[in-house]
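Listed below are the structures to be examined.
Where a number appears in this text, it was derived from the coordinates with a stated rule and is not lab data. The structure displayed is predicted, hence computed values, not measured ones. Cβ atoms are built from the backbone, for glycine too; each structure is taken alone.
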Structure P
Amino acid sequence: MDPVPVPRTAVEWDRVREAKEEVLSRDPFTVSPADHPHVRPEVVSSWRRSMIAGVDPGSTGFPVDPEFRSSTRLAAVAQPIMNRLKDQISDLNSIGFLTDRACRLLTAVVGDFPGDGRIHQLMPHLGACVAEEVIGTTGLGCAHELQRPVVISGSEHFRTDAEMLTTTGVVIRDPFTKRYAGTLGVHCRREYGSAAILPLVVEIGRSIETQLLASRTDVEREFFDAFSSAQRRFGGAIVGVSSRVYVASNGARDLVCDADEELLRSVAADPDAAGRTLRRRLRSGATVRIEVLPVSRPRGEYAAVLVLVPVERSDSGADGRHARGWTGDRTETAADVRASLDRALSAGHPVLLTGERGSGKRHEARRALTAATGDGTIVELDGTLAHRAPRDWADQLSARVRSGATAVLISHVTEVPSELAPTVADLITRVPGPVIGTTAHESGSDDAAPLLRETFPVTLTVPPLRERRNEFAELCEDLLTGLGRPDEPVALAPRALAALAAGDWPGNVRQLVQVLTSARIRTTSLTIDLPDLPAQYGPSRNRSPLDEVHRAERDVLMAALRAAGGDRNAVAERLGVSRATVYRKLKRFQLH
């Protein structure tokens, strides 16, 4: 069967519109391209995805992403070419667009649209998101989604206000990194959308890629040469990290997520790690060996290529999760962790609390130790301070142990210098009362960390704040108790609590404490209300429509994952998207 052509006439556009109206009347999960043989399959699939994302076909306007930044390499390199494009399309009644990797408008050039103000009303502002899940089927949005050249004509567009257009989209890739850099598109009135317009956009896109390649400095070329060499030599999961660049191979994208970037940057930036093989735990819970291959850089900068090899579960004893002790399940709730922590201390076991930075490990440790001792007397030391005077720090811990300390808390315990590890491990076993150590996931000296982790027979993971929505009110109440005076307890108004609970909290409990402390200072009463909160949470907060779109899309993705039992291929088939798109969205929403 011959492929369905792009519609070019009023009769063809009317037929496509009838099919679209029938699709819009159905449950999107029942829509199949096979049911509409007169419409291109990729268009029907895009309509289906747009419906699942909650796009309104009657909507107008373009939501602007508040996090947009226009000063990108792509924008700087492409602008001269876009200026030349304006001359080329000046007689074609067209508009040229360039978007970034998130499909946000970087720049636009306008041709001649005599006497047609409707076209200019369809001009998005810089920073506007034109992704498929935000405004539905367009050339730019579909190219971004499918990662290939696309043309969308007339009533093939999902939104009614775009049916007067023919839109195109061509993906631009950085020739050095091979990564998706952005999308180039040209829009014109639908009757002017000849078969020649897409090849023109493809040619201009290749010109931008050529300029991206030429814009790289010698230092950057050396870095990417080292990354490419490691890919050829080792294969698998390779990550290149420098002061300015973070690039991952396809194998690495299946292993690491966006939240792991900070960890990998810290490894690359550590001069003592160069040439060594380290062991770290990723956000997913997987443990990897990391071979660090340094790359020369100017003074004050860093660069390294990291070769990541997953460690089998049977080889995980070095990170402390060994058979002789208890371990906390990473899906446990905070209440479960507290109960396990209290039981372990009652049984006389030293406990290691792990978790993301700022997740409240110290807060949970002090709560448990106070409950265990009754009098609140806790000896607390910070492992990071041991580097200033290692012997003095060890002597201080030893003296506290000899004096019969009722409870000991060692924060950042795996950060102590490696020469102190045996001494600290021995002292931990000799503390007469309850003892808790805290550490971030897989942080610490590579020589000291395994020994110190193994000293604790019980390891529990404190979940991040984003996984603790059901206890948000209780947590805020607990934190506010510590911020106010006993005779003047401070409470949160319901709408203030709702505003805080809607946040993403990348800084976890530490960030929440900062927000509550600021609000406590601002309030003139004993109730913190919306006006007392920082601007991003208070009444002046202009919630972007993108927030709701992304929240709905995340919910759909999570529902599909549950229905498919976590099978990514089944999720892709169910949602009508590629497997690569599923992985990209899993990383965006940190569901990887």
Structure Q
Amino acid sequence: MTIKERLGSPQIIFLIYILVSALLIMIFRFIFPGSASPLPIYARSWRLIQGVLEIFNFFPALVLSALVIPFGIVSLEAGYQTFAELFFKRLINSVILAIAGAVVYGLIFFLALPTVRNTEDDMLYKGELYQTARNGITERISAGNWQEASQFLNICDSIWPDNPDKELAVLRDEIAINLSEGGYEVSDERNQARSLLAPDIRGSTYVAADVSALSGDRNPVDATQAITMSGEAFREERYFDAHWLAVLGTRLAADGSPQQANASRLASDAWNMISSQEPNQREELVYSLYQLKLQGYQAMNSGEWVQAFYIFQELLSHTPDDPDAANFLAASERGVMEIAFFVEEMDVFPGEILTGSLFSLPNRYGRAALRFSSIITSADVAYGRDFELMTFDENSRPLTSVRSRYAKLLPVIINDKAQVFVLTHALNRYNKDDYSNSEWLLGSDTGGGIVLDISYEDLLVLSHVRRGLANLQIDDLFTASRKLGSFGYITQIFDAEIINRLGSVLFFLPIAIFVIVLGWRYRVKDKPRYAFILMLPVLPVVFHGLVFLYRSAVNIIGIWLVISFGFTISIIACIIALTVTLFVSMIVLAAQHW
């Protein structure tokens, strides 16, 4: 086969036409993106996304055009004695290209298109969140709330790093100056006290505490193990650990048992040793630091994790070489994470952003309404702003109403049932006075957190659905159809969308075969000139209209079938219609002649 014959083959013409058309569409969208980028940082990515979406939009029309164009460029009759020979050597190539185009179209429609649309929405949501945070900075500075201004600044920085905005740089410096002026600075006397609080002042060489022996990590499984670990800590002169483990042993042991008595004795001995290490009160600085540590330990021992965390954080800033302070701070932080969270987690949290979200949830009393101004989700945790929850009884009478500035949502298993646990107690890691908690407008505070009667997986599906049907993957549509009937959604919507997607892709192949027949019937029989050049820009427009018509017909018929007969009957009807249409198209193709 000569180079000219190869260039005139349907495969080469098909490939070149698709690639050149896609390139021209991408160039056009880079010059005319159609809509402004949500943020300047996304300018190039936004144009790229718009170009890809436009290519996906015109892809079926480009495929149909690429199937027809060879009939206007090359005379297919030359060199063939019979139509059968022509059919099996040339026309069959067009059929194979139609099948390949249908497969690629299916991959685009089912996989690539929802992913690209989600990327587009992420840019839009991040742009909206950035503008909200940017306005929040100015408002909080005007109100003198520098901590919250700093949090909004962190949001802006996480969305747009290295922002060249000079005004924002001025605000950043202003926030930093005011935060440093309001912060706690360690005095020289406190620095000198660090060396005074040495291991020898406690009467022994100190060994770093084993964090695994502290609450929040690998706790003893029973009283015997706790007592054994307490005895080991006592012999190693780790008296705080020994006391903690002994107290834990008393809780694990049966009431009145010898184990409980033994654990109580160990706790008493350890506490006596702790008290005996108390420095002389004349050493005021050392004594105050010792009292601070003791106060923190007592708070931790009584379950006051938030108070203990800030105490040990302060202690560690004064005595960074004290292993007790570091270990107890880590243990306290783990305890805090069970009842609260730090707002700093939200500032750098990667995930999918959704703004203006409202969910309707089932509730054991009736129904619940859940709202966020914005929510960021990942596979195992979500963070929300401006959280609101209202519950209603079966007669739509409000039972409870609660709101909070921030919320953290975690998957939990309660009584073998997957649910969502909502923490509304938000803390500032570095300022104990800057915190927010839930405000109960109706009903009584449940304390500790709020449990939603929904699995975390279902919550993720709901957040995905809020982005729109077009953004859902095909498996998400099946999941939504199966689960979201009790969440205020009409499941027929998802069923109809499934029928629409399957029909749009599967019926593309018989339509492509009919287009091949059309191309054959109106092929050039004489030596082609340059008239085919006029077809290059016109055919995609014509076939784009054809694709729009058949997809609209599939959508309307699919909705009617789902509403009238249900999803199962609709699928069966689509399969039968597809089989008949494909069979007829092949018969029509085989019936062609010179």
When relative contact order in percent (Cα under 8 Å, 6 or more apart) is calculated for structures P, Q, the one with the largest value is Q
Looking at structures P, Q, which one was helix-only ellipticity at 222 nm (-39500 (n - 2.57) for each DSSP H run of 4 or more, over all residues; to 500) calculated from, given that it came out as -19500? Q
Using Kirkwood radius over Cα pairs in Å, single out the structure from P, Q with the greatest value. Q
With FRET efficiency 1/(1 + (r/R0)^6) of positions 294 and 462 (r between Cβ atoms, R0 = 30 Å, to 0.05) as the yardstick, tell me which of P, Q scores highest. P
